[in-house]
Structure 1
Amino acid sequence: MTPTLPRTVRAVDTDQLLALQQEAAGRGFSRRLPVDWLREHLAAQATHYLFPTLVHRLRHRPEVSPQCRCQLLLTVSTGEQIRGLLDILPDTFGKIPETLDAASKKDIVSRMEHTVTQREWAKQMAADAGTEEMPRN
């Protein structure tokens, strides 16, 4: 049975997001951010948002297929919001409680469309600090 793409936004705190990212890393999912980078840069008390945008199927890895590829709206320690991606199992996404009303979801998706990516933000932060940008996974 093919899962349907959930058309909703889910909110998670920083600890929950780190656990989701750790799970994605442990399963070898291709879209995720390094947990150490997130620990360093996320606002500790922030709420972050996941919005599924496509169902990602891996024929060569049926044990972890399908996955929901989610856009992320992350709040970093500077207070800015940035965008990222995270692959997550549909069952894992389904266990995240539904806590947002329709107007909030619409606002979050709109903000996602107007934020810089994690890569762009990291590059700018590195340029401002005179260091190299974050290495790719």
Structure 2
Amino acid sequence: MSYLLPHLHSGWAVDQAILCEEERLVVIRFGHDWDDTCMQMDEVLASVAETIKNFAVIYLVDITEVPDFNTMYELYDPCTVMFFFRNKHIMIDLGTGNNNKINWALRDKQEFIDIVETVFHGARKGRGLVISPKDYSTKYRY
């Protein structure tokens, strides 16, 4: 499903996507198109892209092709989704301890739409950290 979404092929393109979007949330999926986790996430992203296009834009970045952000954003997971608004990284408290990103594949479209809406409304109010509508602390049953 990754072919349905726009790819960013350089660090400059990623910076421009984050910098130039003034009114909408920028959702970036860092990972590989061939990875199973990313394929599941891309399917959800592609299916909700049309629904959330008024307040969010989605981009994909291959972390091998564009390694510029790997250490800065600690992109060590196979699939990572991050949110930016007006050139600011918006963190989200999912209950997992890692507030910087979503590093697993969400399978429910409505769940992802709810997260994006929550992040967008919090970012519009000037918040740098928003609370997720659902607690994922027991997702993996540590």
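Can you say which of 1, 2 returns 30, 25, 15 when Cα extents along the principal axes in Å, for residues 20-83 alone is computed? Going through each structure in turn, the value belongs to 2.
Using FRET efficiency 1/(1 + (r/R0)^6) of positions 4 and 44 (r between Cβ atoms, R0 = 25 Å, to 0.05) as the calculated read-out, with 0.15 as its value, let me know the right label among 1, 2. Going label by label, the one that fits is 1. Taking mean count of other Cβ atoms within 10 Å over residues 76-83 as the criterion, the top-ranked structure out of 1, 2 is 2, with the highest value. Comparing FRET efficiency 1/(1 + (r/R0)^6) of positions 28 and 108 (r between Cβ atoms, R0 = 25 Å, to 0.05) across structures 1, 2, the highest figure is found for 2. From 1, 2, which structure was Rg and Dmax of the Cα atoms in Å = 14.9, 51 calculated on? Only structure 1 yields this read-out. Each of the structures 1, 2 was assessed by relative contact order in percent (Cα under 8 Å, 6 or more apart); the largest value belongs to 2.
Highest-scoring entry among 1, 2, by distance in nm of label points 7 Å out along Cα→Cβ at positions 12 and 52, is 2.
Every number in this text was worked out from the coordinates using simple rules, so none of it is lab data. Keep in mind it's a predicted model, so treat the numbers as computed, not measured. Cβ atoms are built from the backbone, for glycine too; each structure is taken alone.
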